[in-house]
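Coordinate-derived values only; no laboratory data. Just so it is clear, the structure is predicted and the values come from calculations on it, not from any experiment. Cβ atoms are built from the backbone, for glycine too; each structure is taken alone.
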Structure P
Amino acid sequence: ASGDQLSPARLRQLGDLLGRSDGAEAVHAILELPPDSPAFAHDVDAIGFARNPIYAVLHESCYADGHVTGWSAQRTMPDEYAADPTLMTGEHVYPWMFDEIGTLTPLREAAHILADHAWPRLYDASALGANEVPAAAAVYTDDMYVERSFSEETASVVRGLRPWITSEYDHNGLRVDGARILDHLLDLARGRR
């Protein structure tokens, strides 16, 4: 275990697991563990970005299409939600994480710089509309982190993109059945489906 303090906000982040196909079971298993056990500390630490700290730094910025993110997950959280410590959070990144999570503290300054940066437009809709490269994308209908309507809207902008709209998978579809999903997408892109 990392030795990081387990704050109520950090415990709420167990909700990040709920976007996975086995997420409810994983949260239940963690909460069944004794809070002072090495197993509990290990499983909670796994949510702390130790494996991929760059993801925490870039998470909001990769969606910043022509604006400042300004820690949008924190700014837009409803007050009544923020006040209820029993409610879990999902795939969000907050500024407090760069103070509380040891693997992220060295990246604090970079995270704040990116959160304050005025980003240019990341996507050129006219270029996407002129796309000539075969493309396919999976749209998971029940993905709790990617709104289906947003995925469908994006797919409609990319000329020639063939979406596979499916309820078979959750947000972690590629992790649980990557070969099948990639085969399906390649078949779509190549016109075999």
Structure Q
Amino acid sequence: MRYVTRLMVISRRYWGWMVAAFLAMLGVTGTTLAGPWLQRSLISIIETGAGTGALATDQILRVALMLLGVYALRPALRAVQTWTAHVAGWGSVASARQAIYDHLQKLSPRYYSDTQTGQIMSRVVNDTASFELLMAHAIPEITVAVLRLIGTTALLFYINADLALYTLIPIPLITVAMYFYQKLIRPLFRQAQAKLGDLNAILQDNLSGIREIQ
């Protein structure tokens, strides 16, 4: 969480884009939940025969148009979410790289003599590129999933509280599984990033020495 907070401070110039992406996420979640609800209403009108003649036709037409509008609005909101999230993501990458570059200018020559150039380049290029995955993919997808879970749970309790309780039974098991999964994956991810830095360091040293060898 500490690293996310620091990243948010670095990317404060793009908070407006993040807010726009969040609002689009809310719209995507709302349209996702509204679709099945309207379908339920439409099926209920048809099955129960609510209204007769022109009245029933008007009701069906109204719900069908609302359903069509929801399905047309959802991809538009998804496009806005993707665009704004990527603007914020790549903007955060640029801000982070600028901050790292400014920090590198203040380091002593001893640091550069003790650290391989490839390692520094890997930190500046590869590690910061992960910010884009966090800002444009991980955070939006997690947010949408959480909002969808909350909205779906609320609708289930509204429709049938007993059935909703049964659907919540796997939640503790899923939470425990996710906890152990992230405990397993986090060190592996760090090891992969460290090995990537070592690979870049070796590649940089070998390529820089080719001219002298030739």
Structure R
Amino acid sequence: MIASARERRHAARRDALADAAIETLQSLGYAHTSLRDIARRTGLSLGRLHYYFADRNALIGYCVRRYKARFIAAIEQAIGGATQPRVVAARVVAALAASIRDNAETHRLWYDIRGQAMFDPALVEVVDEVETALIAITTLVTGRLGLDRALALSIYLAMDGHYRYAMQRHLDGDAQIVLAFERLATEALARFLPDEVRMDHDAHV
């Protein structure tokens, strides 16, 4: 069904409000950001903000889905049509490193909300949804690496650990951590590759 002009305007306004809310959440964090803070940033009244989002969690859930969808799209674009394992690995690691360098504050919000979901049931659904999407893109990467897709969860967990640590160190001012992440993440992926592919990869590093 084709959206009407009014529906398109409404959706565009929701997206713009979500982007402004993300900026507020980046600086204040989940626990310290209220709808009033977001309303102040967007220049809207609380009543008008409620017209677009039922409550704070609805807005935050929309924000998380929105920026993580862009992150996943960036990974997909980076992979492109690559099928050689060493090329796929290099492109994925480069895209992850770029996201740490350019968008660490935004991704810090994801880890903040993911942690809060252990205490706030209202966040569980969106966190599960986003994490499922992240595992799905990892499954795609796993297949492009020529590996059994059953390894996707193990690869996701390994890369997530490296990513979170590097992101935190980058935000703390470590000027060398992005380069270190590229090396460590490449090594982490290589451990999953068959010996012959790993040797080919090492020869091109």
Label whose coordinates, when helix-only ellipticity at 222 nm (-39500 (n - 2.57) for each DSSP H run of 4 or more, over all residues; to 500) is calculated, return -11000 (choices P, Q, R):
P
Using FRET efficiency 1/(1 + (r/R0)^6) of positions 62 and 174 (r between Cβ atoms, R0 = 30 Å, to 0.05) for the comparison, can you identify which of P, Q, R gives the largest number?
P
